[in-house]
Structure P
Amino acid sequence: MSNQDKRAVIQAKACSGDSCGTPYQHHVNRRALLQGAALGTAGLAFAGLPHGVFAAQDGAMIDSLNLGSFGGGSAPQINFNPYSPNSLAGGANMFEKLYIVNGFSCEEVPWLAESYEWRDDQTLVFTIREGVTWHDGETFGADDVAFTFNMLGEYAALDLNGAWTYLESVTAEENTVVFAFNEIAIPEFFRVVDVVIVPEHQWSAVDDPLTFLNEEPVGTGPFVFASFNGEQLTATRYAEYWQADKIRVNELVWRKAGEGQVDQLRLAEGEYDWNAMYVPNVEQVFVAQDPERNHYWFSQGGSISLAFNLTREPFNDPEFRRGVAWSLDRDKIIQNAQLGYVTQASQTGLKLPGQNDWLNAEIPDEGYVGRDLDMARQILTDAGYTWDGDTMLDLAGAPIEFSFMVPAGYADWIQASQIVQESVQELGITMNVETPEASIHDQDRASGNYDSYFQVHGGGCNMWSNYFTNFHSVVSAPIGEDAVSNWVRYMNPDYDALCDQLRVTSDQGEQEQLVAQLQTIFYNDLPVIDIWYGAIWFEYRTEKAEGWPNEENPYCSPNDTLLVLTNLVPAGEGA
């Protein structure tokens, strides 16, 4: 496997909920998989903005929203370099991308680009939106996009998404930007559109973009930097924003994170209008404090699964895995270990219901596997497993006993593993839970020095990445060598071939067929046993604003910040 391919795999991984937050149509549409067819006086103010930046449009407005912590690492400073790991939170509302891929429905929403097309399988062309201005009044255009990508190509450390893994060139041609790849690269659309665009007229004068703090940020987004004093960050509405009529919020505020339980107390007392926080007993701690206005929605992230070392017996037997799958008490895991915050995962590899349009209708019960000990025993009996009293024996007649590793400190996962332990014990299997340090856990997982563990996979909108990243043989390795990401060592030539075809086709019908076949293998072969979807934490208040995404109206993921902001209206105007 080439280093280029390894980088591609690492960069392709999707966010997984808790490992991990138009003119829009508020329903789920089928989209092509890959073609489309994340104050006081000491405050420092950013001056020199065009007239009208702080002006509000006619009609009622939301004065201010508090979004929680401003981040910035252990020693926060003014840093709006969007490629820096220590940038402040407000940058997500100041800078924009070519498209937004809706994290719930996977709809591709045109943003700084109006449209795109594949000129051929190695050439992707975006038509750039006209009428967009930078915060300093300069006109945004195709040259800014080409400059941004070529800067990332020159400074690889800025290329956070690996956009240049297969790129050969990026050029501006009038009002279009042409991306030429060095091989067929249909899935690369997702990496390209996840890149933040910066202004050429500012960044071309920067000596070292790797260390540039961007203390006077210039973006195209709906908010501009106003002040930061180490305790509070403020951003104000940009009146000349290209979608200004959809931005009904005058000001966004972030605070310095509190220690211990301080942030939970602030949330409970109504200080935060929008947050992404894990809260034990959220109904009592948060909702009950103001039931009319305190709400939450923990939507689905990636799948959390029981993963076996598939090079060892009996784990390499799909019938053994199937029997175990039917024995697991998923409801108990969800209610006890996950506090009822999550939902059961489908054994299709899809994130449901958001990806329902991709679901293979021939798979029973949408791929959900229930708990049925009689079924589990029958499957195992038919496969040749026997019992000595209450002890289950493998095909050689020996008692089945194995270890399960979960990182120390992962309290909810440890509790979940104990419920798995109880579940398989009812089959007569002995499972021993071990809690190594996270670094040891990860190293043993990579080298194959384990029996079983919890695997996070999928959850993204790039279907090729969802099925490829943890299960294609090219990202595996012999035991004793570090696998890139196929740590279970799943080897299936038919599965590999489908993934390979999926990577190079731009035909929607073919994509759908390939994904349906991959689901069938995933359901029947159980490379991992899916249990629950990780949660995307999201709490919100309707005292000031309405129009938040929620379970009743899941128009986007809570992590789709700009989609949320363009849908918020003052309290009382919501449906």
Structure Q
Amino acid sequence: MRFPAPCATLPCAAALLAACTAPSSTPSQAAAAPACSADAPAFALSGVQITEALAVDADTARPPGVGSGPMLVAHCKLTGRMASRIGIDGKPYHIGFELRLPREWNGRFLYQGGGGNDGVLRPAVGPQAAPGYALNRGFAVVTTDAGHQGPDASFGFDPIARVDNAYNAHDKVAVTAKEIVRRHYGRNAERSYFIGCSGGGRQGMMFTQRFPSYFDGVIAMAPAMRVSKGATIAAAWDTQALAAIAPRGADGPVLSQALSDADLALLRKGILEQCDAQDGVADGLVSNPAACRFDPRRLMCAAGKAPDCLAAEQVGALKKMFAGPIDSAGRKLYFTWPWDPAVGHPQNDWRLWKLGTAPSGSKPNSRHVALMQDALQGYFVTPPDRALTVFNFDFDRDPARLDAHAWIFNTADDVDLAAFRARNGKLLFAHGLADPIFSPDEMVDYYQRLSARHGAATAEFSRLFLVPGMGHCQGGAATDSFDGLGALMNWVEKGQAPQRIIASGTAVFPGRTRPLCPYPAYAHYDGGNLEDAASFSCRTP
């Protein structure tokens, strides 16, 4: 289904015409930008209020909350808002944005996606899949709070805020930011890109579907493509499975103790023993997930529970979780999950999402309870219902209550992408194989349906890269640092489709490199230095 792109505060027809104009093949050289001032004519757009314009000198600041790594280049940091109003819940709303304009501009624009429930202005520096920050490479970068203020899901009680969060705020911010860039530098951005993970990955998919003319290239990492009716159901399914085997405390099940860290280490060891070497070498990574046929019953104690094995109820819960949720008639409500060993590594975020760390006597603090439940109650279910929890979700009755919002929010069904493909857009997917919130099997399913729709031509405009060991968006026992932006630029601007992307280890495998291979290929060891990507080739199963 197609949705019209709403035009609001700008001369929209002119802006869209500029967006559709084919840019030159090579962006022009960087040029000095004008001074940074809130009352500059370049920033005087109808319906847009600039609340701050701050000139940041080179090498004087890092992004807020970042204590190490590269300093930022000289730039103008703009904070602005539009569409201010009072919602039906009596709360003030606006669409906020942060736009950073580098003094030395490379002619390119980057929209940095959000995540979670949004509601916050993240520093517009372009940190994802762009080591060293896109801003430092000369990109003008924008972020948005998606039309509400505050990270919880209470905005879901206002219907306009729901639509803003789903797509409308992103349309307006993209158009407004591009116009400010044009006025500030005196010319249009010659190339426009989008990078986002999780909710930001969903936003990237949304742009390719609803606003296909806006971006030349999109990176959608671990996209929340059916979070409002799919992954949230899986969060309830997993929470209930773990709660059923957790020890009881005074206030109910102690969710964090359903599986101990030692239990997760056993799980990791078992998966590695069965599946690690199937990619040619035992290196702590399962790079050929299609060949992994792990069964957790091999870890089950003969009776009771012992330090070197799992109790029968723990094995049962794991099998239930990795098989995915179903209703009482056996109908699937979400996807299966791959057995990646990193789910049992302490550097992975699997525990934080599924189990949490709260001790007995404290409320469960898993992210499924703290974040997914809030979203479920506040805006995934229609109307909002604070009595609905991941603990009492009914898998027969409650999924239908998610339909209304899923219709405007989810991006999993549209594999046509005809307009995006016609404008020669490039779409790069990346997904961690140990992601604990959005199953990599869901991502593979979308890419398979995309390939069925477009046939052999799919690889000409879209490729999927699975990252062994990586958790949600980053981290884990993985080589999780990679320059996706550079690969996308080469594809868009030079016509060089990514045959492999070199990824580096961080916390767990420092100094290690591996090739990320376009699905369905995987990194296979050919011999040589185990820590060097040059010792691996991309092989199709």
Structure R
Amino acid sequence: MARATRTPTTTMTTRERELVELAREIDTYATDVVEGRIPAGKYHRLSCARHLRDRARENTPEFPYRFEPKHAGRFFRFAAKLKHYKGRQFAGKPIVLTPVQRFRLGSIFGWRHVGTGLRRFTTAYNELPRKTGKSLEAAIVALYVTFFEGESGAEGYCIATKKQQAAIVFNDAKRLAKASGLSKILQINAGSIAHEKSASRLIALGASAETTDGLNPYLIITDEMHAMRNRDLLDVMESATGARLSFLHFQITTAGKDPVSVCGDQHEYACRILDGTLEEDESTVAFFAFIAHADVDDDPWSEETWRKANPHWGISINPEEFRKIAAKAQKMPSAAPEFWQKRLNIWVNGDEPWLSIDGWQQGQTTGDREAFLERLTGRRCWVGIDLSSKIDLSAIAAVFEPTDDDPRWRIDLSAFTPAKTLEARQHRDRAPYQVWVDQGWLETTPGNRIDYDALLARVKELQEYYDVQMVGVDPWNAGNLVNDLQAEGLQVVEVPQIFKHMTAPSKDFEAEVLDGVWDANANPLMRWAVGNAKAEKDGKDNIQPGKRKSRGRIDPVVATIIARKLAGMTEEERSAYADGGGLMVVG
């Protein structure tokens, strides 16, 4: 009888099994958060969802990155050799990273480019409540990246608004190195930590430093970013990384008070990446974002909310002490904002996005733009025009009402901006304007000011394809455009951007976006503007889009709401206008 053949089996080494388990551990944490087994706020959950989504498409032509557990494991093994240096319950004991730390740090160090092997994330934004071990964690990262990643001549900088603040992480790194026996190989001095053999060093640097010339950072640790008054030091440091093939800017902060600030910008950028309102490109792919927080609708005095906002509940956060702090804040109105900001990680002067991003995305159709526009040809529409100052963005929205055959509101959006200042404003607004120009979603006019003749020409072009009923224009900044439109035989309506005129259509638009019945053919510029929009309210149930409160441009949203107002006019109002002729201001 013939001997049976044995199926070859592949045996894994202990290290290989460890790496498989490590990858499974991080994926499992992300899954548990997404599926609700671990309490988490919206952006904590979206950070985990992003990891799982990227794992599902890793190492593809469209996404040339993959999670490599060996790099995360190397960092974890280094951290495990370090010892706490303070705290009666911790001093002298090995550092044990918590599950949320292993997820965040494992992601930051584990994701790599398939072709180069270089790190995917060059910026890591970590926004966490107080007492979550941020400074100690940053000190571990500082020591590892500067001295143990193998970069010759590595320069690590701990930076903050003041050198005293920057020194917190730096001094933690010094004490950590001494407590863990690293002083045998590192030279630990008052103002620096150095490794002579690799010519690497770690120092603290404040925003008031006399000179930052000649820097070549491999690592930047930014502590308490919410306290930074301007971007001067950040811009200098980030621009100096250009000589490195790879670098890491590790940012740690609690929530701030001023959404219009350096950290407010970074927080908003992180949120936009996580909720998908920014189109993915090289810069967003390289940006790691994690925010542990309570959601704005949560009960701030519920223990369930406290656990949700604090992943280290019962670890570095003492529940009994937390309850005492909460009880005081609940009884003292003056203490409540500090509790919300520092303990629940909520931006106390910030606003949630006004319009539902999920609802907006639900309404979008994708596919050939020409086919989308072809289906609108010949239909009646209302046109709204929002004119920025001539140096920014102006928008024209042709809005089509639902019909029996088409139950959604449709938008044909045109946006214009000056060509000469495009690059500078792209950096200022953190928006991929050039990409949108290349894709046909944004048009430029020559020079450094918008040519209103181009807007007039576009409205005339709309007349050729659609049955334009009325054109609504905010009279502010309109110049001669209103007269020019009337000269073309168009019925022009002035719609000033004040509560009296904007409340009704704003409420309609808000509700309809939530219901998923607005469609701009997945226009990324419009999606960006929807995500930017914040509401301005007057305490009398009046509402309108607030340009001063919004981050980034919202002109396309305003133009759409103006058109929505015209579409909502009664037939009697339209007939009265048509009979009377001339310019009308609607109420």
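What follows draws every value from the coordinates through simple rules; no lab data is involved. Nothing here was measured: the structure is a model prediction, and the numbers come from that model. Cβ atoms are built from the backbone, for glycine too; each structure is taken alone.
Of the structures labelled P, Q, R, one was used to calculate distance in nm of label points 7 Å out along Cα→Cβ at positions 498 and 522, giving 4.2. Name it.
Matching structure: R.
Using Kirkwood radius over Cα pairs in Å, single out the structure from P, Q, R with the greatest value.
R
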